[in-house]
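Since every read-out is calculated from the coordinates, none of them should be taken as a lab result. None of these values were measured; they are calculated from a predicted model. Cβ atoms are built from the backbone, for glycine too; each structure is taken alone.
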Structure I
Amino acid sequence: MEILLKKDVNNLGYAGEIVSVKAGYALNYLVPQGFASVATPSVKKQHEETLRQRAHKEAKLVADAEALAAKVAATPLKVAVKVSETGTVYGSVTAAQLAEAFEAAGVAVDKKDITILADEVKTVGTYKATAKLYKAVKADFEFEVVAE
């Protein structure tokens, strides 16, 4: 069954896309929750017209996201945390702490969009992470964990 997504759905698609899913998933979850509507021929035709009108806006959003990705990659991040005498971190460094560090540096990145590539950040050192800024625009960056 084809549906038109009204909102972004993880592991399925983004708002404004037409995707195929099983009928039960569409009719029992996506449509009642307001995430999607059934893609009838008239809805598809209206969607195509909307896509034509949005093409210019989409190009500007991608350009802005790529500019932000360049800023994110170029911003040196240092996260100061409490550590023990052996150099292990009390707790762990989280995406929220990285988002706060970006905010202090003047770059706006949401904590939900940051993924730390290491399993856990438990010691002082340099680590890698990824920020998903727009649909296909991602920025890889490094951050340093230092003692407070």
Structure II
Amino acid sequence: MKLILTQEVSGLGAAGDIVEVKDGYGRNYLLPRGFAFPWTKGAQKQIDSIRRARQAREFADLDSAREVKTRLENTTVRLSAKAGDAGRLFGAVTAADIAKAVTDAGGPEIDKRRVELGKPIKTVGKHNVTVRLHPEVAADIEIEVVPSS
């Protein structure tokens, strides 16, 4: 099945890429979640607009992405969330929460879609999170989740 990605999918491609996937993966995962749409000959205009939007969001070049990586890794990020007595959160910390916390901590503004959570953050404490700034540059930042009073 030939599809056009609407956003970055780990291990598959970036927004605007044309990919060939197995029918079940495309039909049951990518299409229902809005990560892709079927490829057609007339979809070239849509591909071009997606690529223009992606280029506007991406950092200009590798050097600027490395600068942002340095700034991110030197930023201390604290995030408060409602938690129970045992240190378990009511809910989870999302990528949007992390992106907002980085900006509030004085770091650069990052897109929530660039934050990669290996597993949901559901406990108080320090957690490592990866932010994909460029296809070749990823920043590993430490998030400290503290219980809100």
A value of -7500 was computed for helix-only ellipticity at 222 nm (-39500 (n - 2.57) for each DSSP H run of 4 or more, over all residues; to 500); which of I, II is the source structure? II
Highest-scoring structure on distance in nm of label points 7 Å out along Cα→Cβ at positions 28 and 44 (candidates I, II) is II
Label whose coordinates, when log10 I(q)/I(0) by the Debye sum over Cα atoms at q = 0.10 Å⁻¹ is calculated, return -0.44 (choices I, II): II
Going by distance in nm of label points 7 Å out along Cα→Cβ at positions 116 and 132, which of structures I, II comes out largest? I
